[in-house]
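Undergrad: Pasting the structures here.
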Structure P
Amino acid sequence: MQLRYAFRLYPDAAQQAALARAFGCARVVFNDAVRAREDARKAELPFPTAGELSRRLITEAKQTKERSWLGEVSAVVLQQSLRDAERAYRNFFASLKGARKGPKLGAPRLKSRKDARQSIRFTANARWTITGGGRLNLPKIGAVKVKWSRPLPAAPTSVTVVKDAADRFFASFVIDTDPAVDAARMPDTDRTVGIDLGLTHFAVLSDGTKIDSPRFLRRAEKKLKKAQRELSRKQKGSKNRARARLKVARAHAEVADARREFHHQLSTKLISENQGIAVEDLSVAGLARTRLAKSVHDAGWSSFIDMLEYKAERYGRTLVKIGRFTPTSQTCSTCGAVDGPKPLDVREWTCTACGTVHDRDTNAAINIKTAAGLAVTACGAPVRPGGIPAQREETGSHGLPTRNRSS
């Protein structure tokens, strides 16, 4: 299984300038590839092949006066940018044909130097190394200082250098994990749990445990509003506006980092303590169009469930999603009677069939676990294991956007 391990980078002024050149060259090659494809489409000609684009946009372009500066960066960075363009078109065509799951994708767009996120990728043939002093030595950039928050479990196969909207730099390493080592870290257990996600409490477990919702965005709203107000008053194009924009980006990054860390810690705890986990397949996109939209986005349910999915696969756990239309809040977990829908302000109710008094969320969590059919054998193995797609991100990957999880 492949995972990404991200670490903060601290390049000096010269290295930041070299990274800026690399970001710019990779962006130009990507844009040239998109233009070449679009020109061929408009002329009703076959799309140029990857080899043809590599020769024309990199090898031959370096010999011209207009693109001679492409030789100032590693050729691997430029080749990987071409591969990104190829992958973007493959995903676009797969989406058109319905072969790709998820929302429909648009055609690849041109990248801008003002994009919030800039990145370049170095594969093994780029000959990047980790020095004895713990620095990341990148070709034509130099040895960059790294903040190692934990050791790498294996030799990485590639590294992606990312600059985010808050002007922070990260190195994202792709690691092939060892299944035997992962299994030893999380021994089998006979416990199973159902989870009811909500807004009053972030999660309520079937054993009655309630986990409060940190509401990171709500807590930071006053600071964010002040920063946004200051930004709106700055003159466009001025240095003061650039500083104000950076202040807003860093405030948002703090909220995102805190939420991500909370999700990682909670998901790891649940995975380590339970052999089987049941959750509800929520329609987050639908809920985000209601009056609760800000609170739904603040909770980050989709990100949390994604973490549960890839960690379940990594450590041999079972994650079961039940249908979103299962009446978990209307069903008595004691006798199974369906007592009808209830307004959100009803937090406790009494079953009319058996008289049991239920906490709304705890009862729903028990019903989620029951609907999932979770059970364990005497040896602790789950009865109904399932294949889980992996998210290539791990605890400690601060600041690395989710969409950067693929290698």
Structure Q
Amino acid sequence: MLNKHAIWFPGQGSQRVGMGKALSEQYAIVKATMEEANEALGMRLDSLMYEGPITELTRTEIAQPAILALGVAMYRVYSREWGYLPAMAAGHSLGEITALTCAGAIAFPEALRLVRRRGELMQGAAAAGGGAMAAVNGLSSDVVAKVCLEISADCADGSRIVVVSNINSEQQTVISGHKEAVHEASERLSAYGAAVIPLQVSAPFHSPLMAPAAEQFAEVLSRVPFGKLDFPVVSSLTGLPYGDTAEIAGNLARGLTEPVNWPAVLAFQKSIGAAAAVELGPGTVLKRLAPVNGLRVFAFDDREDEAYLAAASRRTDAYPIELLNRCLAIATCVRNRNWNAAEYEQGVASPYRGVQQLVERLRETGEQVAEAHVRQALTMLESVFCTKGASAEERVRRLARLQSEFGLRSLPGVAADRSDRSYAGSLL
């Protein structure tokens, strides 16, 4: 079982003809998800995804619901079929809406219609002003920003705007704006030694050219009923998790004109100790953007990674020793409401020492943590909850958090009504 990890969702540009076709034949839940998408949109979205043509699939109002639908379908396999639960989720641009959908903040049919409208508004803004995007590889974002500023400043009437729209990594920045300005910036940056690649998109995302679309999108978002998040979602604008659903509409509207800061998302993920990630969506673009060292990334759309994730979900023979230490920490944190010394010794102190000794022995011998060891730690926790007089709500909350933190499908020996209740809404 994959331990504490994040899930990532890609943005527009990752679409391709054939996306999701093999998965819909392999997983019934993917086929059902695509049928749900067809019904919500009143069109055969799956046919465009599977058969194309690419010119139609690339249209912003088609590409965005297609990418979201496949991301949600993959998440359903990840959560329902494989039993995984993330420590956090994040999405690149459009992918942030997919992340919020999978976390329960937006209903799937509502999200599909939302991103289709988002695409229509963005395409409309692009048609009015013209625009393009390009990926710049090999230069720092500071250098790219300087060139963009110089070009934009040369035209006082704002008819030749180019800006940094995405900071994807230390060596990849995306620029966006008027076609002529993007072309000129691309030539200058190429002269500085950058490898510049025009992007397969139909609108200048994350630039001032999207201001009219952002204003209209804000009105659309004001009518969306956002639900409670089942797990943290980190904003790709701020690099911080949403603290309240009231923040969602404003951030998503700002996301049309402001740059994506993906390194900030990775920095937050590192800060919570999640050293792995699973990319859910077409392609492997986010996996390729990940730092070479210190982060292990699996892409569902990579056949080898998919096979590994499926196989790992069935492993129950080994657990991280940190899980046992976490159980000890929880036992210490539970407030004591029982001052009977004999009961406390029997129900708290003695089982706690037993798990402490178990951890020491495992560290000395290098033995793997097996299910029996986890059961001992969880039995200790149950004894502590009971003896200290913890409420049923506290038990459910602490066990659910433990399960989420380590990405476990279930807690060995713990009844589902205790450990899973808080996350029932996360399975779409």
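Undergrad: Using mean projected area of the Cα convex hull in nm², single out the structure from P, Q with the greatest value.
TA: Evaluating mean projected area of the Cα convex hull in nm² on every structure, the highest lands on P.
Undergrad: Any idea which of P, Q comes out highest on distance in nm of label points 7 Å out along Cα→Cβ at positions 121 and 265?
TA: Evaluating distance in nm of label points 7 Å out along Cα→Cβ at positions 121 and 265 on every structure, the highest lands on P.
Undergrad: Given that distance in nm of label points 7 Å out along Cα→Cβ at positions 257 and 329, derived from a single structure, equals 4.2, which label among P, Q identifies that structure?
TA: Answer by label: Q.
Undergrad: Check the numbers for FRET efficiency 1/(1 + (r/R0)^6) of positions 81 and 281 (r between Cβ atoms, R0 = 41 Å, to 0.05) across P, Q and tell me which is largest.
TA: Checked P, Q; max of FRET efficiency 1/(1 + (r/R0)^6) of positions 81 and 281 (r between Cβ atoms, R0 = 41 Å, to 0.05) sits with Q.
Undergrad: Given a value of 10.2 for mean count of other Cβ atoms within 10 Å over residues 41-48, point me to the structure among P, Q it was derived from.
TA: P
Undergrad: Now, a different point. As an exercise: Cα extents along the principal axes in Å, for residues 65-240 alone, calculated from one structure in P, Q, equals 69, 54, 48. Which structure is it?
TA: This value belongs to structure P.
Undergrad: Continuing with the same structure: Comparing structures P, Q by distance in nm of label points 7 Å out along Cα→Cβ at positions 169 and 185, which one has the largest value?
TA: For this comparison of distance in nm of label points 7 Å out along Cα→Cβ at positions 169 and 185, the top structure is P.
Undergrad: P, Q: which one has helix-only ellipticity at 222 nm (-39500 (n - 2.57) for each DSSP H run of 4 or more, over all residues; to 500), as calculated, at -12500?
TA: Answer by label: P.
Laboratory data are not the source of any read-out in this text; all were calculated from the coordinates shown. Small disclaimer: the values here were computed from a predicted structure and weren't measured. Cβ atoms are built from the backbone, for glycine too; each structure is taken alone.
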